[in-house]
1. If you work out relative contact order in percent (Cα under 8 Å, 6 or more apart) for P, Q, which one comes out largest?
2. A value of -13000 was derived for helix-only ellipticity at 222 nm (-39500 (n - 2.57) for each DSSP H run of 4 or more, over all residues; to 500); which structure in P, Q was it taken from?
3. Looking just at mean count of other Cβ atoms within 10 Å over residues 33-40, which of the labels P, Q belongs to the structure with the highest value?
4. Can you say which of P, Q returns 2.6 when distance in nm of label points 7 Å out along Cα→Cβ at positions 49 and 281 is computed?
5. Given that volume of the Cα convex hull per residue in Å³, derived from a single structure, equals 132, which label among P, Q identifies that structure?
6. Tell me which structure, out of P, Q, gives 2.0 once distance in nm of label points 7 Å out along Cα→Cβ at positions 121 and 201 is calculated.
7. Between structures P, Q, where is Kirkwood radius over Cα pairs in Å, for residues 113-216 alone highest?
Structure P
Amino acid sequence: MAKNNSLIKALKAVHFMSGGTGTEAELKRHRKLADMAGKLATPKGDVERRKFKLEKMRCEEIVPFFAHNPNYVILYCHGGGYVSGGLDYAGNLAVKLALATGFTTYSFAYRLAPEHPYPAAREDADAMWTYITENVADADHVLLAGDSAGANMALCLTQRLIAEGKPVPRELLLMSPWADMTGTSESYETNKDIDPILNREFVMDSAKEYVGDGDLADPVFSPLFGNFENFPHVYIMAGQNGILLDDSIKLKQKIDEAGGTAVLDIEEKGWHVYQQMPVPMAREAMKRLAEHVSQEIYGKC
């Protein structure tokens, strides 16, 4: 994609992940725009959205009206660098996942850094997983989904479940996963001018606020460096122009090396979590995801 592409320029100018989060003012701006972006881009109609609370945590159940299969559910972890995003932001991809698959989708507003650094978000993810698997569906009937930091959360949660000898999700559905918090991959540099959504400043500011004094290379933060033995199937979607592209490529390699199954879908014209945008490329991506899930669930019955 050409660097002077008008769409790239427009997205760079207005997107909430186009700067840092190192100051209170920057963080406030990011959070406000994240919620606004989520509301504007979320598909309207064809689902019922039911809000509820898990203790103090705000959650949402999204039930599609058509082609609904109640036997499987999706637990979706939203992105935002662990520092921004909530139910309004999460609604965009959560609704799209429900419509694409016909599965009820659950999202949750986990606590955010820097007010609530690690392990707050981890604890909230564990609590949500426990709620779903104890009250809604068995683990092997849950698809665990996430984008960016939400994909990081999904990967870390799955690695914890395996380490503890607990049942794991049927499959992971990941969009532009943030698998390596060290920020050392080449795609940060090669795609810095052509990813309109994300930049290294935002990524590294967010990592610092979430991790604090922790080691960014520790697998509890960077699951790429963790164990992938006995990992469930993973469907990875990434944009060729995204600065986290290498995270997706390396993630598939690690899963393959461990004997697992990972499908990597790279959109040639895509950027970081391009599925969020109301553009034809995003709609086609959700169709591919739907076809993959259909094969995973119904093609192996």
Structure Q
Amino acid sequence: MKTATADVASWLKARNDIAILTHLHPDGDALGASLALALALRALGKRAYVCCQDGAPDFLSMLPTEGALFLPEEIPFRPAAVVCVDCAAQSRFGRAAALLEPGLPLGCIDHHTTNDIPASPSLVDAGASASGELVAGVIDALGVKLDETLALCLYVAVSTDTGNFSFDCTTPASLALTARCLETGLNLSELNYELFRRRTAPRTKLLGRALNGIEFSEGGRLALMRVRQADFAACGAVNADTEGIVNFGIDTAGVQIALLAVELEDGVKFSARSRGAVNVAAMLSPLGGGGHAKAAGLTLETGFDEAVNTVMEAARDALA
């Protein structure tokens, strides 16, 4: 049975000392939606914070993280309740999963089709453009007015997960929420520059290395890019600088699946994008990944070449 937005709001109103968890390597929706919920709960006089294994990447530096976003080792108090936001599997919390103590009340707000977190209430709607869209509904149900700070968080969430409103997950609801956000006085031009165009020099160098090594196969339908630890070192870049690189693959004419393989210290992270009929969430699900039909991810704790071969085989099968 689908949980109603009002039920989530009632559940939150009845609790205090709330931790909001989101996935490791957070994107704009993960941090924007989570911070918006934390700030709304604080507006009601509750203690709340966001916990994530990784801090905010450079391109999300405009978000109000100070005193609201904490690494698992730095949390200000042990929570009496936890809400998972924009995360479809407990394995994606990384070290922050330590807060999910047995018996602790657990709620969930998410829009991934592959969500399997055993939470109640669980507001999961794959038809929403972003988790930020669902959080906005909860904030309204809580009776908290949408001010410029909340609007900033929600705009970042929705605009990034819709590809600046260019992906097919863009809906009338996401555009209506954006209009509400702009009415608070957001500087749209400056925000869009920070989110979608500005790059640090290391990030630009890393993009160049990834594009220089792009490989096309299956008659041009499959694109693969690699980022190794040596690339990070050569460019002075960090993991967050890989954000958006995979889109250059899927934006290439004729490509139906684009993959970005990123070497981590303890495994390999894949980002997958698709055009046409290929469902990359279904493609990666048997390997432990998930996400959306047109955008999904996976982390494998194996050697780099082995991991790439495994995912490439799955991609070729999906194109067969």
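Bear in mind these aren't lab numbers, they're just calculated from the coordinates by the rules spelled out. Please read these numbers as outputs of a predicted model, since none were measured by experiment. Cβ atoms are built from the backbone, for glycine too; each structure is taken alone.
1. Values: P: 18; Q: 14.
Top value of relative contact order in percent (Cα under 8 Å, 6 or more apart), among P, Q, belongs to structure P.
2. P
3. On the way: P: 17.4; Q: 29.4.
Going through P, Q one by one, mean count of other Cβ atoms within 10 Å over residues 33-40 peaks for structure Q.
4. P
5. Clearly, the read-out refers to Q.
6. Details: P: 2.0; Q: 5.0.
The read-out comes from structure P.
7. Largest calculated value belongs to Q.
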